[in-house]
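Read through the structures below before going on.
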Structure 1
Amino acid sequence: MTSLTILDGGMGRELERLGAPFKQPEWSALAMIEAPETVKQVHKSYILSGSQVITTNSYALVPFHIGEETFAQDGRRLAELSGQVARQAADESGFTVQVAGSLAPLFGSYRADLYRAERVESLAVPLIESLQPYVDVWLSETQSLIDEVIRVKALVDHIDQDKKPFWVSFTLEDSEPTSTPLLRSGETVEEAVKAMHAIGVSAILFNCSQPEIIGEAVQLTKATLHTLNADHIQIGAYANAFPPQPKNATANEGLDELRKDLTPKDYLAWIKQWHQDGDTLIGGCCGIGPEHIKATAEYKEGKS
């Protein structure tokens, strides 16, 4: 069976559980602004549960969440702080833990319709430059659109002289059945995989989607990479615990109700299937917490 690297889980719900300030439109960015010590606490809880990779809390540090003025005045400082906090949590843990620099959709989760190519550089560069000293790998996550990833990857390649691995994670259309797995933009997973191979990513993952849809995308990704003689590119998955999201949904517009059938034991069943199908990078997204990661770590250790 393939190796397994355990990622962390969702940040927002854990911040709220620990009493951090948490509201729209700032979402998880508000804790970065007002309670960074709580962010560090969440990172440490995932590490203690078995995460080998933790993700910076930089996801909501874009104008879509914090506004144009705050981004212009304080975006760099907040992004750097998110990197510092994650790095400290990893280094203080006593375990070997990598830090992934989260590069979120620049114009809002699930919102391929809001994409503005001419603004990618002005929004992405401050985040990349601020995170660069603290991260071990880049994670362009919850991406709905191929072009945004291509442009962000080019900027990372220019800025990051260390040439750290670049992982991309796509979010999938899960509001209704489709004949083939699709990104929320309507582009096919096969198109996305071929484009990511062309720009030299190190891993292709799927997140912030239902586990049922992710499984099919994982299988298609593995098959497509094999035809491209690109089996060296890792595959990963970290699902959310939400019911199907309608086409007009906006991720993080509120605390969605969670599915009852994704307990740690239930979620582990999906993890085992993804691992069997070739996933080597596995964790959780919104609604998947430290208890789910702990079950994953026990599975890796052969205890379940």
Structure 2
Amino acid sequence: MFQYAFEVPENKKVRLLIHTDCKNEADDQFALAHHLMTPKFKVRGIVAGHFEKNPQEYGPGNTVDASYEEILKVMGLMGLSGEYPVWRGARGPLPDERTAVPSEGADAIIAEAMREDPLPLYVVFQGCLTDLASAYLKEPRIAERMTAIWIGGGKWPEGGFEFNLLQDIHAANVVFSSEIPLWQIPINVYKQAAVSLAELQYRVQPCGEIGNYLFTQMVEFNRKCAQVQHWPHGESWGLGDQGTVTVLLEESERMNWDPHPAPRFAPDMKYIHGQDNREIRVYHTLDSRLTMEDFYAKLALNFGGKY
């Protein structure tokens, strides 16, 4: 697929499942493309996530289909149609913390976690945690066989409103109270990967059909949200979903995260500490230079001058 003038040793590669609510807004598509261009990742498949708390023009019950179709579109524009399996996740959130919502996405997580393979498995979540919670409720043994990375949750230690958490608070509580190794990238950290639209026009749009699409769909979403005063900001955007690439590429082991006992989430999305849960990794900084320069370089190397 993609050729680079360097090699990643096989023993340093990782298995990866990507979970994305790819049509919710305009940054997931960038993150999906970034994951697929990264040779350290042996991508085993992609799960389309719902965004039912903000269904927009797609309508309730249809958001997972919108994400699914957008994943296929991005793959097609990258010349990757049919290269990876794509599964639909649940059509909505968990009804409570005991009841799984069946989906092919949850089944795919279980199947990959339970498969024998010497390479470690990471499952990255750029939206809700519904399908991970459902997979765990159905097969708790996956906790011993994978690591989850989640873009979500409010600023530590207080918490508060955050969109990915809003999508399924029950699921977040299932995952945080489980034994699944978890790396959390909360809102104040993933927002550090900020870009301007001029930057994207200059460095992304010229790079093939995929580069042009990534830029133009963001411009269109920016226009769509023009009447919302507080967000987006008109000439800038956050590409925080790509933090799931960054934390698997970063050199440092402890400089930008701290271990904390996993909290619960209250209905208002604030953290409830003191739960006697296992420790999770909570990031407090993100290397945005590494994030964006790696993305721009891979895009230019693979698609530069092709549009």
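No value in this document is a laboratory result; all are computed from the given coordinates. The structure displayed is predicted, hence computed values, not measured ones. Cβ atoms are built from the backbone, for glycine too; each structure is taken alone.
When mean count of other Cβ atoms within 10 Å over residues 98-105 is computed for each of 1, 2, the one that comes out at 25.2 is 1. Quick check on the output: -10000 is helix-only ellipticity at 222 nm (-39500 (n - 2.57) for each DSSP H run of 4 or more, over all residues; to 500), derived from one of 1, 2. Which one produced it? For helix-only ellipticity at 222 nm (-39500 (n - 2.57) for each DSSP H run of 4 or more, over all residues; to 500), the value -10000 is produced by structure 2. 1.8 is what came out when distance in nm of label points 7 Å out along Cα→Cβ at positions 154 and 258 was calculated for one structure; which of 1, 2 is it? Clearly, the read-out refers to 2. Among candidates 1, 2, the computation of mean count of other Cβ atoms within 10 Å over residues 50-57 that gave 25.5 used structure 1. Mean count of other Cβ atoms within 10 Å over residues 34-41 was computed and gave 20.1; which structure, 1, 2, did it come from? This value belongs to structure 2.
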